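Below are structures written as structure tokens.
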Structure P
Amino acid sequence: MRAACYAGDRTLELVEVGRNDPGPGEVRITVAFTGICGTDLHIWHGAMDRRVTMPAILGHEMSGTIAAIGEGVADWRVGDRVTVMPLVWCGECPACRAGHQHICHNLNFVGIDSPGSMQESWTVSQDVLVALPPTLSLQVGALAEPTAVAVHDVRRAQLLPRERAVVVGGGPIGLLIASVAQAQGSDVLLMEVNEQRRAVAHSLGFAVLDPATADADSILDGWSAGAGADVAFEVSGAVAGLETAIQSLATRGRLVVVAIHSEPPPVNLFRVFWRELTLIGARVYERADFEDAVELLASGAIPAAQLTTSIESLDHVAAAFAELETGQAMKILIDCQAGA
């Protein structure tokens, strides 16, 4: 069985690994597609070498079909189409006891802290499975995980229909947040400095603004009737993006921090004080977010096809990572069965 393994120093190796038959409470999935995300790139860059155990099988955005079930698995059948919510929590820490298992203090993020889905066959606990409807293609179903991120972000914002939302950062997660917000009836303005990403957002019908232009403030004022946005999602991971998000907010606006900032950024607390802003953290997702994400994808509300730049085989996984690093691609999927 083939798997894509990170071996350190920007090295991805396609290796033969043993197939794990499912034990009690487990299923084995024939993996159809696995998406490459920003976290995978961080691992490839070596930024998470202290966390991952090498050689590490990457991947947590996936879709597939159940190929075998272990003892005690009652609710799933061979042939079921599934994705995976890749979180395993301890159930004992303060976060878990408070009902916030998704941000468990001892969280095992599958595909980072344990082997992921960038392989032909993957054995996981039945507890992490999420069903995909038969009407949803496996290619689109592979976007359930990043869409669940966006659903969780919008839910954390308590964004209402007809409220104005600024999304700072037009990568895949930013566009998914914009799509989820628009699907529920909010007015969305996407801010992005990269010309190609702005073009993609514009092609999807979003109002788009380059925050670096001289007339950016006047355009924002015109869009919001001078009030500012009710909610701003900071998805860029850049200090300038964070400042843009804060400056865009209306009185008592809500700032949702989505991006992971590699270094603690300076925050304009005077602006937070002056306008009585609310700062909200948003990390991963809960099961309800995943289920809503699948429904949104199945309804066609999420432009999954337009967000997928290319599909590559496992044989070309290293080249796919290099392509994504250029910033010219949106979502690249790995077809884990191509060439098998």
Structure Q
Amino acid sequence: MTTPALLRLRERFPQAHIALLTPAKLADLWHHHPALSELVPFYPGEGSWTISRRLKAANFDVGLIFPNSPRSALELWLARIPERIGYSRPWRDWFLTRRVANRPGHQRMPKRSVREIRRLAAGPSSSETGQQQMSFAAHQMQDYLHLAATLGANSAPLAPALTVTPGETAAVAQRFELSLEVPILGLNPGAEYGPAKRWPPDRFVEAAIAIQRKIHCQWLIFGAAGDTHLAAQVAEGIRRALAPDPDELRPFNLAGQTSLRDLLALLKLCRVVLTNDTGPMHAAAAVGTRVVVPFGSTSPELTAPGLPGDSRHQLLRAAVACSPCFRRTCPIDFRCMRAITVDQVIAAVLHAATPV
């Protein structure tokens, strides 16, 4: 969600040296990115003094601070970067040379208490589910663009963008022996934040089977190392149902087997990715792939993938009073996700998979 702001900075300063300070585990996301001149990765265990010394040696003129943490501002202050711009927050304003007030429309993500969730759940309910009208004025992308605008950049939204080369897509297709003659669809059943963001695994299985029987596709199942059991469960459910039909392709379970660059290239090969609200959702949209996303505990108005309002992406949610709650686990009956039906997801994926 920071990529539109970075692209606007490059547009505003075409000749500038723009470096991105990023956790080393995410550095591979940024290779070939047109907004960036340099990556400055930092590693687990590195303290603020170590990072600031590296920044100081580079003699940067301006530091634009996307995170709201005190540490992120402290490191630029220790590096003696002359101009340090970030949102005004407790415990860090003294480190900034330009304190930026929250933009109009800014909205926090307050976690609901269990008591509030139970009170709301006891009230009137709505049967409305599926794709709904949404307002994206509070989207987090807008906060980053607003910061970039303090340096004269255009604050109009752009589609988030990560770059994958044709050579990378060809290489992963060859390595995993993927046929490009059939539709490739992605499935991402996990969510690191917690189970409240996960549509039930059995529904992923049921939807994937029905979709494959309709369009004879190849499913790629994605996940991190911690998702291997869940991904194996989903893959086995699909395989078992398709076993009697020798003409149907079996799913590839890639959980825990891909680097970040592999993941981006494989997502790029997909026609559609069916996913929970998680990192691969944003990555898929940023490489130009359509996504279908059941939303439950989180808010698409704040963190929708891609360009907010892009009709190519199908964002599904149930109109239940306690959603979004922003909790890791549901303290009641998980009604926000259970109300999103398999038939709705099937229809959304088929719609997104239809060539235009």
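Assign the value 0.60, calculated as FRET efficiency 1/(1 + (r/R0)^6) of positions 90 and 298 (r between Cβ atoms, R0 = 35 Å, to 0.05), to the correct structure from P, Q.
So the calculation was done on P.
Output the label of whichever structure in P, Q has the greatest value of percent of Cα pairs over 15 Å apart, for residues 282-329 alone.
Sorting by percent of Cα pairs over 15 Å apart, for residues 282-329 alone in descending order puts P first.
Match the computed value 1.00 of FRET efficiency 1/(1 + (r/R0)^6) of positions 2 and 114 (r between Cβ atoms, R0 = 35 Å, to 0.05) to one of the structures P, Q, and report its label.
Computed on structure P.
Can you spot which of P, Q the value -10500 was calculated from, given it is helix-only ellipticity at 222 nm (-39500 (n - 2.57) for each DSSP H run of 4 or more, over all residues; to 500)?
The value was obtained from structure Q.
Starting from the value 1.00: which structure in P, Q was Rg/Rh (Cα atoms, Kirkwood Rh), for residues 18-209 alone calculated from?
Answer for the origin of the read-out: P.
Could you tell me which structure in P, Q was used to calculate log10 I(q)/I(0) by the Debye sum over Cα atoms at q = 0.08, 0.09, 0.13 Å⁻¹ as -0.38, -0.48, -0.99?
Structure of origin is P.
Throughout, read-outs are computed from the coordinates displayed, never taken from laboratory work. Just so it is clear, the model here is predicted, and its values are computed rather than measured. Cβ atoms are built from the backbone, for glycine too; each structure is taken alone.
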